[in-house]
Structure 1
Amino acid sequence: MRKLLLPPPRVIDPDRRVPALGSFRGPLPPVDLSPLGRGRLFRLARHKRWTWLGIAADEVFVGLAVVDLTYAASTFAFAVDRATGRLLSDQSALGPGFVGSVNEHAEEGAEARFALGARRASVLRPRGTAAWAVHAELGDLRLDAKLDSTGAPPPLSAIVEPVPGALATTQKRALLPVTGTLQAGGRTFDLGRAVAGIDYSNGYPPRHTVWNWCFLLGRARSGERVALNIVQGFVGEAECVAWVGDVLYPLGEGRFTYDLERPLAPWHVRTDDGAVTLEFAPQALHREDQRLGIISSRFAQVAGHFHGTFALPDRPSLELDGVPGVVEDQDMLW
């Protein structure tokens with residue numbers, strides 16, 4: 001099993017001009033890629049940044065993202081009634097690069113913004129504060145929430161070269177206490193008992209990038225607070241982890257079995273170290289397929305519930321029964 005290291009002071013060593021590769025227990029440093037010396041046209045074509053968050057409440061699951069592709073920007077948000085599986089709202093917007101941005105900070109100083117007419121979304125953590133302020137006005141969906149890092153477990157961060165010439169940096173947060181409200185589908189939800197996770201990613205991914213991903217957060221049947229972040233492809237094993245209470249455990253890379261043509265059929269997720277065996281019961285689908293000349297994407301993010309077990313060193317196996325989260329299929333040519 002790999003070791004989780006202490007985070008480096010910088011993503012790029014300024015003297016050697018090489019990335020500080022590894023998988024870390026703790027926050028990602030500010031993502032300053034300038035020491036790599038990439039030219040303006042390379043940065044315009046290849047620099048990608050995004051912030052995604054998921055909020056799991058008793059009644060509803062919410063997903064929200066702000067994506068900064070440098071030459072274009074987008075946002076999406078959806079809300080799912082957990083009891084019925086009904087998609088209460090599913091909203092998205094796409095515009096030129098100047099309408100959205102994600103900055104170099106994953107923690108204090110973090111800013112992810114999108115504004116195009118009346119469609120707006122932001123995820124902000126001002127310096128000197130412990131919470132992210134989240135706001136979205138997208139069609140009939142309105143979200144106002146705070147995600148507090150106080151008392152939350154440590155983040156997982158990773159710096160990886162997926163292929164020569166590419167670079168991926170990411171930080172995953174989980175089990176963040178939430179306050180706030182959601183309005184969607186003509187209903188209002190109090191998020192005061194919810195928990196949240198945040199995915200911050202920034203780098204120069206390969207021109208053709210493919211991955212499957214799952215993220216869940218809630219409680220095991222035995223009562224422990226749990227979260228899992230598992231991926232197959234792209235960043236790979238370096239970002240695969242479990243949180244149990246305040247403890248962070250590394251996992252092997254994910255393996256996903258599903259029907260690409262029927263994303264609302266059951267999915268199966270395991271890790272190649274044998275620690276995790278899960279079945280995912282889909283409820284609702286957010287899908288975006290774009291064909292923009294030499295740029296194209298196939299993206300499906302499915303909300304639902306996880307069932308299964310995972311076993312970690314020095315502790316009994318944990319059983320999951322209806323823990324909320326998402327799975328994802330992504331194939332990008334960007």
Structure 2
Amino acid sequence: MKIVVTGAAGFIGSNIIAGLNARGITDIIAVDDLTVGDKFRNLADLQIADYVDADDFYLNFAEGGYGKVDAVFHEGACSDTMEQDGKYMMDNNFEVTKQLFAACQAQGTRLLYASSAATYGGSDTFKESPAFEKPLNVYGYSKLLFDQYARRALGHQFEKAKTQVVGFRYFNVYGPREQHKGRMASVAFHQFHQFRKEGKVKLFGEYGGYGPGAQLRDFISVDDVVAVNLWFLDHPAASGIFNLGTGRAQPFNDVAHAVIGALASGPDNAKTAANGSIEYIPFPDALRGKYQSYTQADISALRAAGCQHVFADVQTGVQRYMQWLLANAQTA
């Protein structure tokens with residue numbers, strides 16, 4: 001089986017390669033842009049057959065330059081929700097994906113691509129339906145626009161697809177290999193470093209009708225994200241757009257307590273947290289009106305497709321992640 005992973009040196013892409021390697025799959029073409037060279041660390045311990053720069057890949061692929069490819073995991077994108085350059089965002093997230101989609105359909109290659117929960121934006125309902133899609137930023141819109149494009153081409157349930165097409169609306173993903181993401185890394189990653197440096201973690205204060213640290217998100221471990229991606233690889237008849245979250249919203253406070261519980265010394269970590277290990281900071285003006293205070297994936301479509309994967313809760317997943325960060329502190 002020959003696989004392409006775009007965004008291969010990124011967070012989710014590199015974890016998908018690790019998941020494929022765990023199955024013994026190494027005939028993998030890794031596609032990325034290593035202008036930020038330090039991202040190579042996410043690939044250094046993985047087995048791939050070839051590396052191709054993103055500037056060269058898409059046209060060569062459309063022309064059949066890589067032979068028969070069974071599936072493409074398309075994780076390559078600009079994922080910075082604060083990016084204001086709409087032209088750049090559309091070129092990277094919409095136009096490139098359109099070209100890849102057309103090439104995959106023409107060649108009979110399965111396409112599993114990254115959409116985003118940012119497509120819901122200001123909605124309070126997170127179900128894969130146009131009625132609930134209200135992006136708050138150009139990143140969310142760029143992801144929604146391709147979902148809409150695919151629906152027009154394939155039917156609302158992708159029933160007209162010549163070969164498998166799956167879009168995953170990722171919710172708040174955390175876990176190993178995200179260290180290069182800077183400000184866009186997960187809150188768990190930032191809190192790990194905050195606690196080790198300062199003995200406390202920082203959360204937003206009151207906002208949007210929610211108390212300090214009480215805003216709710218659907219936090220999902222990247223291990224679970226990989227497991228669901230690979231479930232669809234195993235089930236080529238399943239196509240469509242699917243939420244990829246746990247189906248359970250938890251407050252940011254839960255993440256903070258899980259981080260502190262994993263890192264703090266002493267028998268009573270809850271008491272440690274109550275004694276000033278969480279600092280609540282004013283909500284930033286730059287995020288007002290652009291911030292989702294509540295997300296919770298409706299995973300009924302995922303379950304109806306037959307995927308019954310059991311997702312880790314924050315307490316379990318974050319503790320596991322903290323142990324990985326401790327073991328890889330020099331590179332993380």
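List of remarks:
- For relative contact order in percent (Cα under 8 Å, 6 or more apart) computed as 14, the structure of 1, 2 it came from: 1
- Here Rg/Rh (Cα atoms, Kirkwood Rh), for residues 219-290 alone is compared for structures 1, 2. The highest value is that of 2.
- For the set 1, 2, ranking by distance in nm of label points 7 Å out along Cα→Cβ at positions 19 and 307 places 1 highest.
- Which entry (1, 2) yields the derived value -500 for helix-only ellipticity at 222 nm (-39500 (n - 2.57) for each DSSP H run of 4 or more, over all residues; to 500): 1
- Parent structure of the calculated result 0.50, given that FRET efficiency 1/(1 + (r/R0)^6) of positions 131 and 187 (r between Cβ atoms, R0 = 25 Å, to 0.05) is the read-out and 1, 2 the choices: 1
- Parent structure of the calculated result 1.00, given that Cα Rg over 2.2 N^0.38 Å, for residues 51-242 alone is the read-out and 1, 2 the choices: 1
- Structure responsible for 20.4, with mean count of other Cβ atoms within 10 Å over residues 75-82 calculated and labels 1, 2 on offer: 2
Taken together, the values in this text are just the output of simple stated rules run on the coordinates, not laboratory data. Not measured: the values here are computed from a predicted model. Cβ atoms are built from the backbone, for glycine too; each structure is taken alone.
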